[in-house]
Structure 1
Amino acid sequence: MHTEEEYRAALREITELKGELSRMRKKYETVTEFMSHTSHEIRTPMNSIISLASIGEEECYGRAVGEYFKNIRESAEYQLEILNEVLDMAKIESGSVTLYPEPYSLESLAESISAIITPMMEQKKIDFRFEFHDIFADTLVVDKLRLRQIFLNLLSNAAKFTPERGRVELIVSQLAASGGKVRTVFTVKDNGIGMSREFIDKMFTPFAQERTSSTAEIQGTGLGLPIAKNLTEIMGGEMRVTSQLGVGTTFTVELDCQPAGDVPSNDKVIVRNINFAGRRALVVDDHSINRILEVKLLKRAGFETDAASNGYEGLKKFMASESGHYDLILMDIKMPVMDGLEAAQKIRGLDRSDADTVRIVAMSANAYPEDVKQSKAAGMNEHIAKPVIPAVLYNQLAMLFSEEK
């Protein structure tokens with residue numbers, strides 16, 4: 001039997017531990033919030049460096065100069081990857097990841113992933129295949145951004161660790177699951193360098209990396225796989241891996257999702273080769289270099305363009321234009337004077353015929369589901385992450401303007 005004094009001592013100790021836990025949690029949340037806020041300030045110049053280097057790589061003369069631009073771009077992309085993965089891991093460990101399930105088609109997933117991954121594969125002449133087998137529910141209710149993130153991590157890893165002229169496959173199949181759900185099985189398979197049995201046991205530990213002569217020059221944070229596995233489990237799924245040194249690696253992800261049935265996916269099938277010539281766009285971005293780059297991308301696609309340096313200036317330009325003058329507004333989110341969310345809301349609230357029909361596309365360094373939800377709530381049609389990838393931008397615009405037909 002314990003004495004009353006012992007019980008009181010135990011209660012005091014529990015109270016002290018609760019207080020310490022609460023203080024540590026607040027401290028952790030403060031650090032996470034600080035990282036989130038400062039990341040935008042870091043991402044903005046990094047986006048400019050990546051975009052400028054990409055343009056320089058395309059337009060320069062001479063192989064040596066092209067290599068310089070390529071090295072600048074790849075170094076900046078690596079720094080951005082580190083920042084994004086550290087922030088994602090912080091959100092996962094703090095338990096602050098929120099899912100936003102919605103109807104999403106597997107066809108849209110294939111298009112979205114291919115637009116980003118295919119150029120990586122082509123650089124190394126890797127044979128990349130995306131195959132569907134026994135699909136009976138193309139549209140599922142799922143968090144599409146987190147689903148894409150899982151397979152972008154797995155496929156980018158496969159591209160890194162597969163030698164030139166190798167092979168990478170993403171195979172999707174389906175089975176019936178309990179409760180009326182559909183079990184979708186995603187298999188990412190490569191014939192790359194493989195992993196040792198010792199490393200497989202710790203591969204999902206944050207920052208774990210296998211250092212061998214084959215991987216010495218491959219950059220990475222060691223966070224991509226832990227993030228992918230954690231997101232899979234948060235979504236109620238399971239991830240498995242098999243690997244053999246010198247033979248390759250296979251990741252299997254199984255997710256049980258509710259089929260969307262007759263509910264249409266928010267993502268339409270991409271319409272290719274759409275002609276943007278004769279259309280007018282307004283680019284609203286406070287960062288001068290980003291604004292120049294975004295105008296250049298639109299002009300390259302055939303748009304006539306105007307530009308504004310903040311939401312208030314963009315709103316004034318739209319109000320001063322004739323109804324129907326602008327077909328598109330590319331809108332940055334974080335800007336001085338008036339941010340993009342407020343500007344979009346005010347445009348939608350104007351008493352003119354094109355206030356509801358002009359396409360408004362958000363551009364932001366922050367592209368978490370909650371950021372996308374805010375943009376849509378403000379009246380924007382789409383939300384594109386910076387750095388703006390030309391193929392992704394053009395595909396999104398093709399989908400938006402194909403709705404006219």
Structure 2
Amino acid sequence: MAIVNKAEQALGPVFAAFEEIALYNQDKVLKAFQAEKVGTHHFTTSTGYGYDDLGRDTLERVFARSFGAEAALVRQQIVSGTHAINLCLSGLLRPGDELIFATGLPYDTLRTVCGLEGNAPGNLREYGVTVKTIPLLADGKIDQDQLLSALSNRTRMVAFQRSCGYEAHRSFTIEQLAPVFTALRQLPTVPIIFVDNCYGEFVEKTEPLTVGADLIAGSLIKNPGGGWIPSGGYIAGKKELIHQVASRLYAPGLAGEVGPSLMNLRLFFQGFFDAPHRVYEMLMAAALFAQVFTEIGFTVAPIANEPRTDVIQRIDLLTSERLLTVCRSLQQNSPVDSYLTPEPAAMPGYQDRVIMAAGTFINGATSELSADAPFKPPYSLYFQGCLSYLHAKIGLMAILKQLKNEL
């Protein structure tokens with residue numbers, strides 16, 4: 001299709017910049033594998049308690065090296081990014097503590113975790129943790145002055161969400177986060193600086209831990225899984241914090257010493273090694289969607305040539321009919337469940353109905369080409385992931401054909 005070919009030609013310099021970042025990150029991960037002497041003897045399983053799991057422990061050291069962490073917890077028992085983040089919050093916060101979100105309201109499922117919406121059993125407010133959010137400035141940037149003035153002697157943690165979630169503001173680059181971390185580190189009592197790193201891994205050359213964060217967390221069926229890892233989550237950062245979080249995941253006194261690798265670890269090593277390349281193709285796909293949808297008159301964020309810090313591409317479709325058309329077209333051009341028809345529905349942890357197009361090999365994997373949206377105005381659709389740039393290109397051309405009669 002001519003419009004797609006024209007977009008690819010225009011994106012030549014953008015794709016080249018993505019490749020430079022991917023090459024840097026691929027080399028970084030390769031060196032981590034070599035430094036930890038990864039061998040085929042690590043590609044095993046373990047059972048029962050999971051004591052002395054050499055493959056699991058080596059994998060965690062590879063993650064730690066790659067992200068600039070003292071230690072990492074990379075476990076098959078963690079089922080999602082929300083689960084990983086909840087472990088960090090509930091593992092480190094105690095009754096009477098205060099948690100401040102510096103990047104506005106967190107993602108929908110985390111609002112439930114924190115007790116900001118609904119009253120799900122076990123939320124942070126139920127355990128006596130105070131949760132505050134700092135509204136963003138009018139330009140969508142972090143209000144550093146208000147954040148610093150909101151701190152108190154009860155503030156145990158300041159949390160940052162790198163990706164925009166379903167909000168209209170831009171995601172936060174490492175360059176934007178770094179000076180806020182620096183300001184917090186100059187305080188007499190420094191709170192734990194925590195970053196929800198979902199969708200941001202390997203998008204930039206640097207990660208939050210290298211510019212002052214204490215702890216990051218994410219999902220293995222997003223960027224760092226490379227489309228290979230079938231389930232799991234990771235947490236990386238300071239050693240003492242990782243120990244506390246591991247104690248929450250398992251039990252005090254056991255911490256990270258237990259936790260069997262019931263699935264063969266080869267997929268976990270291979271997925272993480274492939275992640276920088278896979279993220280490179282995800283970014284190419286996101287930029288292509290942005291360029292084409294801009295050409296046909298839609299508002300997108302970020303725009304195609306804008307610096308990126310995550311793999312999410314928002315497109316404002318403006319009508320419910322158009323949103324359904326795009327989601328259904330994407331589903332029809334998926335390798336799995338292509339015969340199904342997406343419908344908006346209630347989802348656990350979400351206040352609004354959500355529609356999802358996800359014909360993925362791994363259930364819910366946003367490392368694969370997928371899209372989702374809250375079913376409400378302005379009917380913004382959020383694209384992410386792909387196992388293959390070529391598949392994303394095929395999906396985009398199919399969507400354009402379906403939209404032809406509506407434009």
Thinking only about Cα Rg over 2.2 N^0.38 Å, for residues 50-177 alone, which of 1, 2 has the largest value? 1
So relative contact order in percent (Cα under 8 Å, 6 or more apart), computed for just one structure, reads 19; which one of 1, 2 is that? 2
Volume of the Cα convex hull per residue in Å³ from the coordinates reads 204; which among 1, 2: 1
For helix-only ellipticity at 222 nm (-39500 (n - 2.57) for each DSSP H run of 4 or more, over all residues; to 500) computed as -12000, the structure of 1, 2 it came from: 2
To test your reading of the models, identify which of 1, 2 gives 27, 18, 13 for semi-axes √(5λ) of the Cα gyration tensor in Å, for residues 106-225 alone when calculated. 1
If you work out distance in nm of label points 7 Å out along Cα→Cβ at positions 154 and 210 for 1, 2, which one comes out largest? 2
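Determine which structure produced the value 13.4 for mean count of other Cβ atoms within 10 Å over residues 2-9, calculated from the coordinates; the candidates are 1, 2.
Comparing all candidates, it corresponds to 2.
Here, each number is a calculation from the coordinates, and none is a lab measurement. Treat the numbers as computed from the prediction; the structure is a model and nothing was measured. Cβ atoms are built from the backbone, for glycine too; each structure is taken alone.
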